[in-house]
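Below are structures written as C-alpha cells.
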Structure I
Amino acid sequence: MANSVSSDILEKWLNAWSLSRELPLPTKFKSGYKVDVGYEKQKARYVFREFNNDFIKLSETINETWVFLKVCVSPKEIKNKLSEKWVIQPQGYMMSCISPMNIPNKRLPDGYEIEFDGYNSTTVVKIVTKDGELASIGRLVIVDDLAVYDRISTEENHKRKGLATFLIKELEQIALSKNVHRNFLVATEQGKLLYQSLGWKICSLYTSVVIPF
C-alpha cells in the first residue's frame with residue numbers, strides 16, 4: 001500500500017495527538033519526530049514517515065523498554081531489518097476523509113445524553129446514560145486545516161447501538177463549524193471497519209515496534 005501521508009499531515013496529526021493527551025508537542029528528530037510521553041508503558045515515541053537509515057540507526061541505539069518506534073509502512077517492510085529485541089505491535093491504519101462523511105441522520109438512542117467538554121484546542125464529546133455512566137467518548141483536535149479524531153471508544157456493554165457513529169457525526173459537525181473539511185485519524189484493526197463504512201480511506205499502514213521487556 002502506497003503511503004499518501006505527507007510530512008505536513010504527519011506533523012499536524014502528531015501535534016494533535018500530543019495536545020489530546022496534554023503532552024509536550026513533538027520535536028524534530030532527524031527525518032522524524034519525537035514525543036516525550038512519560039507513561040509507564042510508553043516512555044517516548046519516535047515517528048517516521050519513511051523507513052530509512054535514521055530509523056534503523058535509532059533502533060540500534062535503543063535498549064530501553066517501552067520506547068516506541070513508529071513508521072508509515074507495512075510490518076513486512078521492517079520485520080527482518082531490525083534486531084529481534086523489537087516486537088511488532090498490533091497493526092494501525094492512518095485514515096483520511098473529506099467531509100461530508102457517509103453518515104445517515106441518526107437519533108441518539110433513548111436513555112442517552114450527549115455532553116461536551118474541552119481543554120487547549122481539544123474538544124471532548126461524551127455520550128452518557130441518564131445515570132451518568134460513560135457509554136462512548138471521543139476527542140477532536142483542530143490543527144490549522146486538519147481535524148484530527150482521537151481516542152474514540154465505546155464501553156463494551158453499550159456497543160452495537162450506533163453510539164460511536166453518532167459521536168463521530170457530532171465531532172464532524174464541530175470541525176465543519178470551524179470550516180475544516182479535512183479529517184484524519186489512526187485506527188485499530190477493529191476501528192478501521194467502522195470508519196471505512198463512514199467513507200474514510202486508508203492512506204497508510206502504521207507500524208509500531210517496542211522492546212517490552
Structure II
Amino acid sequence: MNSRNLVRLFMSTLLVGGLTTGIVGFIVRWEEFQPVFSSFDILEILSILFWLVGVGFIFSIISQMGFFAYLTIHRFGLGIFKSAKLWNAVQIVLILFVLFDLIYLRYVTFAQENETVLSYVTIAIFIALFGLVVAYFKAKQTNKEAFIPALFFMIVVTVIEWVPVLRVNEEGWLYLMLFPLLVCNAYQLLILHKLNEKSLRETQSKINSKAKKPTQ
C-alpha cells in the first residue's frame with residue numbers, strides 16, 4: 001500500500017470511530033444525557049458530542065494499532081507454522097479459548113449473587129456472530145482462505161483491544177468501546193484489499209506513464 005492510501009485508511013478509520021462512538025454514546029448513556037436533550041441545551045449537547053467523538057478517535061487508534069499488529073503476527077504465524085492450514089487450526093483454537101475466557105473469567109470475577117451466566121454468554125455470542133458475518137463478506141470479496149484470519153481478527157484481536165474496559169466492567173463503557181472497535185475493525189478488514197488494489201493500479205499507472213515519456 002502506498003503512503004497516500006495508508007493515510008486515507010488512517011483518516012477514514014479515525015472518522016468511522018469518531019462517528020460510531022458519537023452515535024453509540026448517546027444511545028448507551030441516554031439516561032445520563034436525556035436531561036440535556038430535554039432542556040435542549042445546544043452548547044451542552046455539542047460539547048458532549050465533541051467529547052464522544054474525541055473518545056471515538058482514541059478507540060479508532062487502538063483499533064488501528066491492533067489491526068497492523070495482527071497483520072504482522074499473521075505473517076509470523078505463516079512463517080512459523082509453514083502451512084496456512086496449520087496456522088488456521090491454531091487460530092481456531094485461540095478463538096475458542098478467547099471466547100471461553102470472555103465468558104468464564106468475567107463471570108467468575110464480576111458475577112453478583114444469584115446472577116446467571118446468560119448475560120456473559122450473550123455478549124460473547126454477539127461478538128462471534130458479528131465476526132462470522134464480517135469474515136464471510138471478507139472471504140466473499142477476496143478468497144475463502146481469508147475467512148479464518150478475518151474471524152480471528154474480529155474476535156481475538158477485538159477482545160484484546162477491549163481489555164481496558166473489560167477489567168473495569170462498567171456497563172456503559174463496555175458497550176461504548178465495543179461497538180466502535182467492532183465497526184472500525186470490520187471497516188479496516190473489508191477495505192484493506194481495495195486500497196491495496198488501488199495502490200497497485202496507481203503504481204502501475206505511474207510506471208506506464210514513465211515508460212511512455214519520450215527519451216531525450
Structure III
Amino acid sequence: MSTAAVANPWFSWSYLQNNWADITKYTSQHVSLTVEAMVFALVIALPLALLARRVPALGTAAVGGSAVLYTVPSLALFGLLVPFTGIGRTTVLIGLTAYALLVLVRNAIVGLQGVPAEVSDAARGMGYSSTRRLLTVELPLALPAIITGVRLATVSTVALVTVGVVVGYGGLGQLMYRGFNSGYRAEIMTAAVLCLLIALAADLLLLAVGRAMTPWVRRRQA
C-alpha cells in the first residue's frame with residue numbers, strides 16, 4: 001500500500017475524533033432541515049389534497065404545479081430564491097418543501113380517491129357529518145398511501161439537503177464540499193455514510209409508525 005493511500009484513506013477514525021464537533025453540528029443541521037421541510041410540506045399537501053378531492057380541477061392544477069417545481073434543478077431553484085430569501089436556512093427550507101410537495105400531494109390524493117364509495121356512503125347513512133367522516137373513516141383508509149408518500153419524500157429530502165451547501169446551509173453537504181475542495185476522502189465518505197444512515201433510519205422509523213397507525217392492514221395481509 002502506498003504512502004499516499006495511507007495518508008488519504010476513505011475511512012479514518014482519527015478524522016472522526018478530530019472533527020467530532022463539526023460532524024455532530026452538521027448531522028444535527030441535516031436532520032432538523034429534513035424534519036422541518038417534511039412538516040411544512042405535510043401542512044401544505046394535506047389541505048391541498050382534501051381540496052383537490054372536492055374540486056378535481058384544483059387537484060389537477062396542484063399536481064401540475066408541484067410537478068413543474070420538481071423539474072426545476074435544485075441548484076437553479078436555490079439560486080432563484082436567494083435574491084428574495086437570502087443566504088441560509090430559509091432558502092433551503094423553501095426549496096426542500098417545494099420538492100417534497102409533489103410526492104405528498106399525489107399520494108394523498110391517490111389515498112383519498114381510493115376510499116371505497118360504499119364505505120363513505122355507509123358512514124353518511126349512519127349520520128356521520130362530513131368532518132367526522134373524513135377524520136374517522138376516509139383519512140384512516142387513505143393513511144397507507146399517505147405514509148408511503150411521506151417515506152419517499154423523506155428519503156429524497158435527506159439527499160437534497162446536501163445541495164443547500166450552495167447557499168451556505170447544506171448540513172452534511174458542508175462536509176462533502178469541504179472534502180471535495182481538499183481532496184480528503186475520509187471527509188467525503190463520512191458525510192455520505194451519515195446521509196445514508198439518516199435516510200435508512202428515517203425510512204425504518206416511518207415504516208414502524210405507519211404499521212402502528214394502520215393495524216388493520218397487517219391483519220388483512222395476515
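Derivation of every value follows stated rules applied to the coordinates shown; laboratory data play no part. Small disclaimer: the values here were computed from a predicted structure and weren't measured. Cβ atoms are built from the backbone, for glycine too; each structure is taken alone.
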Worksheet item: helix-only ellipticity at 222 nm (-39500 (n - 2.57) for each DSSP H run of 4 or more, over all residues; to 500) was computed and gave -29500; which structure, I, II, III, did it come from?
Response: II
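Starting from the value 6.4: which structure in I, II, III was distance in nm of label points 7 Å out along Cα→Cβ at positions 7 and 119 calculated from?
Values: I: 3.2; II: 4.6; III: 6.4.
This value belongs to structure III.
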